[in-house]
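Engineer: Input: structures, listed below.
Only the coordinates and a few stated rules stand behind these numbers; no lab work does. Treat the numbers as computed from the prediction; the structure is a model and nothing was measured. Cβ atoms are built from the backbone, for glycine too; each structure is taken alone.
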Structure I
Amino acid sequence: MGAQTSHVTEVKGVGNITASVLLASLPELGKLDRKEIASLVGVCPYNRDSGTFRGRRSINGGRTGVRTALYMATVVACLWNPQAKPFYQRLITAGKRAKVAIVACMRKLLTILNAIIRDNQHWRCDMS
């Protein structure tokens, strides 16, 4: 477990507390694919459509403690992470609202962390 924690904390934005919460509250990390892990945490958008009505997409469900820790890590990553920062800027430039862009970055960060744990490798900036 110590090697996984050190691999996860190498990602800019993820600190010791976030790594601890992720590894303790999300034992499936590294065992599921990116869509399943995003759904489990509760960061994938669900629609509110009925018939011809098209509602706004929103996130809900999942593990709130993990989602809260991931949110704070993502806010920091949007400032300092060389992958999350341009992704966030691109979404904002495209006209997305700030919270929508942060949730998209949360999914991206979770996908990166899932791959790091799955492959048991160090973080590389060129991962996608």
Structure II
Amino acid sequence: MNLEQLLEQHGVKLTANRLRIARALEEAGRPLSLMELEERLDTIDKSGVFRALTAFRSAHLVHMLEGDPMRYELCRSRHADHDDDLHVHFYCVKCHNTYCLEGTPIPPVQAPEGYQVEESSYLLKGICPRCAE
């Protein structure tokens, strides 16, 4: 499925800027911080990028990886009302990049009674293969 179809499937209004932002996230191949995304999209101002990310988030079109800084990645979920594209991420303590481990699903965790889980994330930290060389 191409990016235009993905945005439409998630109910996100298709604009040139939103398409450029989605393309930048897809081409990065790893989660990006807001600053990294702005550097790749120097013709779109910070507030425009942030508004698009907010729209993408509410449509389950991006994953937000908490940390300092927050990072965003394009989500290939097939649904606009929930995320079915959950996977493990890896943070390299040497180069400070975060990578998607797409073939590694988040292991199921049963929350204690009374807790209602709305989302989950799983982050491994260590040294990436490139830095280990």
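Engineer: Suppose you compute Cα extents along the principal axes in Å for every structure in I, II: which one lands on 51, 30, 22?
Structural biologist: Source structure: I.
Engineer: Given a value of -9500 for helix-only ellipticity at 222 nm (-39500 (n - 2.57) for each DSSP H run of 4 or more, over all residues; to 500), calculated from one of I, II, which structure does it belong to?
Structural biologist: II
Engineer: Another question about this same structure. With relative contact order in percent (Cα under 8 Å, 6 or more apart) derived from the coordinates and found to be 34, which of I, II does the value describe?
Structural biologist: I
Engineer: Same structure, new question: Out of I, II, choose the structure whose coordinates give mean count of other Cβ atoms within 10 Å over residues 30-37 equal to 14.6 when calculated.
Structural biologist: Computed on structure I.
Engineer: Another one. Assign the value 1.00, calculated as FRET efficiency 1/(1 + (r/R0)^6) of positions 22 and 118 (r between Cβ atoms, R0 = 25 Å, to 0.05), to the correct structure from I, II.
Structural biologist: So the calculation was done on I.
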